[in-house]
Structure 1
Amino acid sequence: MSVSKAKSLVSLFFVGPAVAAAALLVAAPAVFAQAARPPVIFENVRIFDGQSDELTAPSNVLVKDGKIAGISTGEISEDGATVIDGESRVLMPGLIDAHWHTMLIGVTPDTGLADMGYTHLIAGVEATATLMRGFTTVRDLGGPAFGLKKIIDQGLIPGPRIYPSGAMLTVTSGHGDFRGFEDLPRRIGELEPMETAGMAMVVDSPDEVRLRTREQLMQGASQIKMTAGGGVASPYSPLDVSTFTDEEIRAATEAAANWGTYVGVHAYTPQAVQTAINSGVKVIEHAHLIDDETAQLMLEKDIWLSTQPFDEAMSAGLPPSSMEKFHEVLEGTSNVYEFAKKYDLKTAWGTDILFSPILARGQNNMLLNLLKWYTPVEALQMATGTNGELLLLSGKRNPYPGRIGLIEEGAYADLLLVEGNPLEDLSVVGNPEQNFLVIMKDGVIYKDITGEAP
């Protein structure tokens, strides 16, 4: 992409969202879709490969057909290649957010269902903004992202790779049940607006769980998301409750396993987490309020912890009824990271930003919150190579069956050319507009302010 196209892309975020969405979709075929991906050579770059503790010596990297085709300290040449002189800057993998809600950034719980056309269009705008922050992959944990994923994969609009869960599964009164009292009693066999939209599904028996799980898999879910306990934004469920029974959770884990993938659950408390693990769940989302016994169980059962370094800013937009629950979770943030380090749990990093484009603009800064517990190198490893390892749990349902989050031969060419050394100063990542000079996904350059790409 030329410098002028990159600047025009950024300018879309300063106009009205509906206008921006329409402009993106109209301009997309001409600007973003690429029938062929010309080879690219990054020369004279120091590589952070997503798993090592140090940068490499000055190296050259060949990108061809969307993959990393060669890495060498010697000269690399390729006919017709675009050459980008890194000038000894850092080349690193694109960032991965392991807990994202693609469809729920630009809307509120009320407006998200009022006009689904708007909801899908604004999600396209936010997806482009996510990519331009350097996030080349997101693991989506709830919402109807299947269509957006397809249009991004087709090259019609720019956005990150999406690992979709589809509608999150909840119980009556559980986290994710945003119905009102006027919607009760539940009419068995009928769908509520949030269900028709694909945001969440209310399931109150093993058979209902099994049905809705299979529906998400049918649409292309790479993993299944359940809410096994109360949540901060839940209008009805306190944090301490456990919502699904063992049999209900097991119905989902068995159905997912039959499709070669797994279930991740939203859970904060020891009881909710232990019930989920004992019912076959492979990934725990959040877990801020766990105890030592639960952390040991996670280690023994080889369970992934996908958690978030929440801070006070995340309270923006929450109703007063949620503030007490929010501060309880906030106080538990150190708790979960201390257990993660004590038992060396397999730990993924994500943000779980909801209902706020303003908070989404600070997505990168949430990585900096990890510095309370981790070094800059450890934080970067978590947001690249480690998160990429988590994505492999989708097995045969993996929509991108190559290595993501690493710089190695054969891995997907999702790359960032960075001004500054984030292994020494992680704040470099906090300013992507200034410091991410080149953003590449799948071998396609979406941003280049070095001026060297055509």
Structure 2
Amino acid sequence: MRAGVNFQNTIKGSISSTSEENKLPIPPILEDLNPGDNIADFRLNVQKSSKEFIKGKSSETYGYNGDFLGPVIRVKRGDQVNVSVSNSLDEATTLHWHGLELPGRVDGNVQQSFMPSETYNATFVIDQPAATLWYHPHLLHKTGEQVYKGLAGLFLIEDDVSNNLDIPKKYGENDIPIVVQDRRFSSDGSLVYANSMADMMNGMIGDVVLINGAINPTLDVKTEKVRLRLLNGSNARVYQFSFSDNNKFYQIATDGGFLEAPVETNELILAPAERAEIIVDFSKYKVGDKITLKSNNANLMNFKVTESSNDTSILPKQLTKISKIPTESATVTRTFSFQGMGRGVNINGKQMNMDRIDERVRYGATEIWQIKNDTMHMMHPFHAHGVQFLILDRNGKKPPANEQGFKDTIAVAPGETVKAITTFRYKGIFMYHCHILEHEDLGMMGQFLVE
């Protein structure tokens, strides 16, 4: 378990007004309007809508091409991606590609908002390994609220490595997206967002968990290996995932792609914005068995074994080869300190200013970033745009095996210092910030320029 993690507040098992089991919704794959080789065209509409999270009770929501959350964008390494995003909201928004390595001009950060009725177009080339990434808004002072209302979706990259591995890859059958979010509802079933100072100071914590937008859902599985692509899409809550029978599973990927080898475990902690891919072997169960995914003592969703399968696959011992970045190649070491409380949260004593560049980085340089949590009350997840890090150490100790892959979001416990290394491959203005979204909105964010 990570030191200093606060598993804030209790989670209700379900507030559904019916005993019926909800089938797990599977986000659709967004249609590629140009399905030829190496070019992918996508269209998104950011829209207001409504959704019944609780049967018979409706809530206003936001969504991409739908009522809540967005479709899965799936591309291949080497693709040129063209995305057209129309804003049908009554307010401005942005679209940030979380975990993607791309130029600052198409990063979708706070500098790139677009107004109601406007269309935002972005073109970029995929040049990074297979990974489970995501997209969400990044509007100054409004990111938390817009994500909370439903603006988020997965972005999947495939490559030769992922295609050739003998792992589950039938999307929606044995390759399952799991977007985990917590929400708070009023008695009429509508979403409640940040209505107190505590919600802003601690981050917005709900007491009901949604999986792909559904409360307490069930997924039917066969007696085979199943790949779960987990995203902690919550504004502030940390999850400690495990299964009801303490079943072991294998983590095969982290934020930026595959680990070198599967890591066997029976629990997994994800801070906001972190991702992990895990393999769960249901072949040990029999038809009729039910297994529950939990966080601490709360039930999140169920897996019901409904069909037998002759799965003879063997999980590969090696998944990929990660080229380490030599520490001696780093020309600069920078320090980023999480500080302050309440409305005074900051990084290095400064709050976000759109007109100020906080750090200047040489294009192509390799640097070590030292991330310190000088607060004594809570963990802060550090996210930097446009790069993937390799963690060097936590308080001087080698990171655990499941953190020895590429990371774009790094949880830093109170009093902890994490060192990470990366090479800056793209020019432009990028953000670094706490991914507790209310902290980001309060100003726990800065800008770096790669030139």
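Just so it is clear, none of the values below were taken in a lab; they were calculated from the coordinates. None of these values were measured; they are calculated from a predicted model. Cβ atoms are built from the backbone, for glycine too; each structure is taken alone.
Figures for the structure shown
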| quantity | calculated |
| --- | --- |
| Read-out distance in nm of label points 7 Å out along Cα→Cβ at positions 73 and 257, computed value 4.8, structure in 1, 2 | 1 |
| Distance in nm of label points 7 Å out along Cα→Cβ at positions 129 and 145 - highest-scoring structure of 1, 2 | 2 |
| For -1000 (helix-only ellipticity at 222 nm (-39500 (n - 2.57) for each DSSP H run of 4 or more, over all residues; to 500), calculated) the corresponding structure among 1, 2 | 2 |
| Structure with the greatest value (metric volume of the Cα convex hull per residue in Å³, for residues 321-376 alone, set 1, 2) | 2 |
| Origin of the derived value 29, 24, 14 (semi-axes √(5λ) of the Cα gyration tensor in Å, for residues 89-264 alone; candidates 1, 2) | 2 |
| Among 1, 2, structure where FRET efficiency 1/(1 + (r/R0)^6) of positions 113 and 289 (r between Cβ atoms, R0 = 25 Å, to 0.05) as derived comes to 0.25 | 1 |
| Value 20, calculated as relative contact order in percent (Cα under 8 Å, 6 or more apart), assigned to which of 1, 2 | 1 |
